[in-house]
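The structures considered in this document are given below.
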Structure I
Amino acid sequence: MNHLLKHILVPIITLAFLSSVSGLAHADDWSKLAKKKQTKLGLYMTAKQADGYVQNNMSKTLFVDTRTPGELVYLGTSASIDAHVPFEFMGTVKWDNKKKVYKHVKNKNFVADIDARMKKKGLSKNDTVILICRSGSRSAKAVNLLAAAGYTKAYTIVDGYEGDKAKSGSTKGKRTVNGWKNAGLPWTYHLDKDVMYFTK
């Protein structure tokens, strides 16, 4: 019995270990992912997986923060990002009554800006791009734009920089569940000008 159990468990444990080391998660691991966080490519990572993957594959990966400039200034960013390319900007012209926030304005140059950053790093549309936003919704939309433009390995960080909102307890409604900062991953308020986004 122990011999049989060993032959069943060892491959399972090995596969789980290799999965965690590679930092790449497959689409079938994410069957219960919220619809707004799903992408056409079905390529996902958690913040922890992304950090490990980026550290081991820096030269072959473009790691992009897609949040607004204000979010980076006031909340900081990962210490490992290659580029800041906002998917949207914070508008001040229109109001979203449902969300009770200013309506965001799309960055019409998003794909072209990613193309330029990839080229600068010597990467192609078949190389890995990892996108992070606040909690995984905007980065999923951004991945879909890249997929439509021919990118084949664009990943979204499903828990984002700040994480998901707690559904109960003393922190209900606050982003304390997961995410880059809550995982204790390296981040900084000191922004690198060469990484930051500038409108022309």
Structure II
Amino acid sequence: MKKVGVLALQGDFEAHVRAVARAGAEPVLARTASDLEDLDGLVIPGGESTTMLKLLNAGGMVEPLIEFGRKRPIFGTCAGAILLASEVTHPAQQSLALMDLTVERNAYGRQIDSRVAQLTPEPDFAQRTHDGDLEAVFIRAPIIRHIGPDARVLASYHGDPVLVEQGRHLVATFHPELSSDARVHELFVSKL
């Protein structure tokens, strides 16, 4: 069974632990650089990206995460998507720059503007999983404003990409771990 780490510094990492298990992989909590060593992939959950960055910097984990991402898949949701982007705006901040994306933080508004939406996945996603709409829970979500030529949009919301893959990596600006639909986590596990 493949081992998928869930970065457990901040955010709702426990929901990802359950989602990874439903997707058929063994979830492992990752809190230090040494925790990354035996993992096949890593999930960076939602939360607050500036707080996560402070914790990653304080724990000496930024460079180990970048090195991990050069070799193995990372799946970032919400704040995790912000951390994987090559450029972050509103305001600008440091990132791991593992995907050719520009992400605007909190672009959908405040906490009160959070919502659950039904997405129609792109045919490429539907072919690799199964047909049907995808439930998406948006909580103070970022918006992907630009994707590079090697990135592929798998689902959009109001014309903006919300599920994107680039090579081994995957990002969602919503929270698939809060849905009973395991297809997004299953797609990530299939990359291991």
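Read-outs: derived from the displayed coordinates by stated rules, not from any lab. Predicted model, so just to flag it, every value in this text is computed and none were measured. Cβ atoms are built from the backbone, for glycine too; each structure is taken alone.
In this comparison of I, II, the computed figure 22, 20, 15 for semi-axes √(5λ) of the Cα gyration tensor in Å is attributed to II.
State the single structure among I, II that was used to calculate mean count of other Cβ atoms within 10 Å over residues 88-95, giving 15.2. Working through the options, I get structure II. State the single structure among I, II that was used to calculate helix-only ellipticity at 222 nm (-39500 (n - 2.57) for each DSSP H run of 4 or more, over all residues; to 500), giving -7000. It was calculated from structure II.
When distance in nm of label points 7 Å out along Cα→Cβ at positions 48 and 80 is compared over structures I, II, which one is greatest? Don't skip to the end; give the middle numbers.
Working: I: 1.3; II: 2.0.
Largest one: structure II.
Tell me which structure, out of I, II, gives 21 once relative contact order in percent (Cα under 8 Å, 6 or more apart) is calculated. This value belongs to structure II.
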